[in-house]
Structure I
Amino acid sequence: MVNIGGGYFFKRHWSVLDVPSKHYKFMRGVVDYECDLTSGQPLPLEDDSVSFIYSSHTLEHIPQECIPFLFSELYRILKRKGVIRLTMPDFDKAVDAFANNNKEYFILLENDTIEEDFLDYFATNLKNKVPAEELRNNFNSMSFEEFGDFYTIQVPREAQKESSGNHINWWNYNKLYNLLKEAGFNNIYRSEANQSKFSEIRNIGKSIGFDSTHPEISLFVEGVK
């Protein structure tokens with residue numbers, strides 16, 4: 001059972017796959033498998049060797065071009081009938097909040113304007129670099145998917161490596177479903193905080209636990225191999 005990007009996570013029989021960085025200064029001894037998810041290298045785990053994969057608020061830090069290979073690797077290491085549970089900021093909720101000028105939704109980000117808040121949600125490096133009027137015009141003229149891609153592709157990849165706490169990708173259920181499907185998963189469904197179909201991923205760990213990172217803004221999805 002592996003927590004991808006778990007950092008400080010302690011639960012019996014679980015391992016952590018992560019990479020220390022300047023932003024996340026946890027001890028190397030906490031990480032069982034040190035691996036950069038943007039490297040394009042295979043995950044350091046055998047085929048069909050993992051029963052459960054959990055990842056919380058990690059994939060929004062991974063460039064979109066890295067995702068197809070990463071998902072194929074997650075599928076590879078899972079056992080037959082193994083389970084993956086993913087959670088991340090829900091772009092659809094942010095879109096609705098921005099469309100309705102609901103700055104309270106973005107209270108965790110604490111930027112001066114809602115336009116900066118919105119960019120901080122999925123393209124952090126650009127939050128002070130896009131004029132508000134331009135952002136609004138693009139928001140109104142593009143589909144949500146085109147809009148998200150238009151800005152995330154502009155985030156400098158080197159800047160992302162320097163500050164891995166920044167968001168560089170957007171996620172909603174449809175995007176996550178399609179990419180998991182392409183990776184080979186067939187049974188994919190939306191979940192809610194602490195409502196996994198599997199008791200192993202509902203228990204609370206000694207540190208962060210499951211589904212505890214800002215559930216009010218999060219998307220929860222499970223897939224079975």
Structure II
Amino acid sequence: MRRPLSIMRATDDWIEVLYKVVGEGLRLLANKHPGDTINVLGPIGQPFRPSAVRPNTLLIGGGVGIPPIVYLADALRKDATVRWAPRAILGSEIPFPFNPEPSALPAAWLDDDINSTMPLLESWGVPARLASLSGFPGCYRGFVTDLGERWLQSLDDAALAATEIFACGPTPMLKAVAALAARYEVPCQVSLEEFMACAVGGCAGCAVEVTTPEGPAMQRVCVDGPVFDAATVVWGS
């Protein structure tokens with residue numbers, strides 16, 4: 001069966017994905033060479049939808065949830081119709097899939113020694129900071145939500161009213177991000193990580209429970225998502 005992979009960057013004639021080899025399917029993909037042919041279905045599903053009335057965007061990515069956050073940051077910086085102000089928080093408990101570097105972009109809401117960033121985002125002028133419990137140099141020691149709360153606490157009411165959160169990562173992280181957004185009454189969109197067997201909505205193997213105006217409903221992550229309003233997802237215990 002197909003493997004659901006997130007697009008990290010794209011142009012008119014190429015796409016870039018970031019993935020971790022965890023099983024036979026991705027091992028076979030990793031062994032491909034330039035010029036080899038692969039069969040791809042996509043893009044599928046519903047994307048992030050930033051609102052122009054909330055240009056103060058916080059992008060949170062954890063582990064293999066980092067690529068969609070990079071893609072969104074790229075899209076926002078290229079959109080000249082709105083003065084977006086994206087900033088990113090990325091987390092990982094294993095070495096990051098890039099070589100972190102000290103950031104030259106200011107983060108007055110943090111101590112100076114918390115300065116590791118993703119070089120690609122830095123080159124785009126997107127402020128980013130890294131979080132981990134693994135003690136990596138220059139990283140905030142804690143969860144991405146801890147670091148996100150530090151930033152939210154630094155905002156006044158007007159800045160909060162112009163803020164929206166976008167997140168992708170493992171379900172426990174997304175649940176925590178949703179709770180953080182609710183505490184600060186900030187809208188939040190999450191891109192869920194679920195196994196997708198058919199990718200066209202036929203098998204319903206990736207269905208999750210959400211709340212709708214009509215009541216509880218099961219929606220398919222592959223076509224109804226993967227992006228949902230965090231406040232509508234039934235996270236469970």
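What follows draws every value from the coordinates through simple rules; no lab data is involved. In this text, all values refer to a predicted model and were calculated from it rather than measured experimentally. Cβ atoms are built from the backbone, for glycine too; each structure is taken alone.
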Open item on the list: Given a value of 20 for relative contact order in percent (Cα under 8 Å, 6 or more apart), calculated from one of I, II, which structure does it belong to?
Closed with: II
Task: Parent structure of the calculated result -6500, given that helix-only ellipticity at 222 nm (-39500 (n - 2.57) for each DSSP H run of 4 or more, over all residues; to 500) is the read-out and I, II the choices - done: II
Task: Structures I, II, by distance in nm of label points 7 Å out along Cα→Cβ at positions 83 and 147: label with the highest value - done: I
Task: Structures I, II, by distance in nm of label points 7 Å out along Cα→Cβ at positions 3 and 139: label with the highest value - done: I
